[in-house]
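Some structures are shown below for you to check.
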Structure I
Amino acid sequence: MTETERSGARPVVGVGDHVRVRVLNPPGHNRAPSYVRGRNGVVVRAVGDGRFPDEAAAVGADARREAIWTVAFAGTELWGPDAGPRDTVHVDLFETYLERT
């Protein structure tokens with residue numbers, strides 16, 4: 001069960017949703033590789049939830065948990081026309097990194 005489910009809040013995204021990765025550059029750990037920031041993809045799987053690593057190191061078990069989603073990106077979305085037409089990259093991302101499109 002994810003923190004979102006435990007809190008009763010509705011998930012921001014779900015499997016099949018088209019999303020854009022927010023362009024964030026916070027200090028410390030960021031699970032979003034720079035090559036997917038600002039790019040569009042499709043949510044393909046709910047991973048579960050996890051703790052933010054930097055926060056978990058600082059506060060341990062009390063670190064907040066957040067839903068993690070696998071997002072599929074077309075190679076052409078990431079690298080343009082030089083990518084193969086069937087190239088796809090899957091990246092696991094925290095829900096707060098995503099916005100529905």
Structure II
Amino acid sequence: LRLFRASQTAIHPETELVADAGYQGVQHQHPLCHTPHKASKKRKLTPAQKAENLRLARFRIAVEHVIRRLKIFRVLKETYRHRRKRFSLRVNLIAAICNATAKCA
């Protein structure tokens with residue numbers, strides 16, 4: 001969350017943001033943010049909150065699997081040491097490879 005705030009990334013006001021528990025508090029900056037509810041020792045989650053967390057987790061798992069497939073290519077996992085101008089090209093090529101292999105499987 002600290003890096004997200006420091007980056008000053010502009011998100012369109014109508015864009016829905018689905019984040020994990022590490023982004024608790026981002027809803028103060030972006031009104032359409034969906035983060036899971038957190039329980040504490042004194043306050044347990046209600047069944048409705050648990051159901052909403054489950055719905056978010058089911059949506060996010062597909063995204064996490066895509067991120068895992070992209071990280072198999074070291075370009076996205078480690079420090080990028082090549083030309084900055086070509087980074088978006090390489091990411092697009094890797095995404096195309098992942099999409100092609102997902103359709104074949």
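Values quoted throughout were computed directly from the atomic coordinates according to the rules given, and no laboratory measurement underlies them. Only a predicted model underlies this, so the values are computations on that prediction, with no experimental measurement involved. Cβ atoms are built from the backbone, for glycine too; each structure is taken alone.
Compute relative contact order in percent (Cα under 8 Å, 6 or more apart) for each of I, II and report the one that scores greatest.
Numbers: I: 32; II: 16.
Structure I gives the largest value of relative contact order in percent (Cα under 8 Å, 6 or more apart) among I, II.
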Output -16000 (helix-only ellipticity at 222 nm (-39500 (n - 2.57) for each DSSP H run of 4 or more, over all residues; to 500), calculated) maps, among I, II, to structure II
For which of I, II does P(r) over Cα pairs in 10 Å bins from 0, in percent, calculated from the coordinates, equal 12, 30, 36, 18, 5, 0? II
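Looking just at distance in nm of label points 7 Å out along Cα→Cβ at positions 24 and 40, which of the labels I, II belongs to the structure with the highest value? Walk me through the intermediate numbers first.
Working: I: 2.2; II: 0.8.
When distance in nm of label points 7 Å out along Cα→Cβ at positions 24 and 40 is calculated for I, II, structure I comes out on top.
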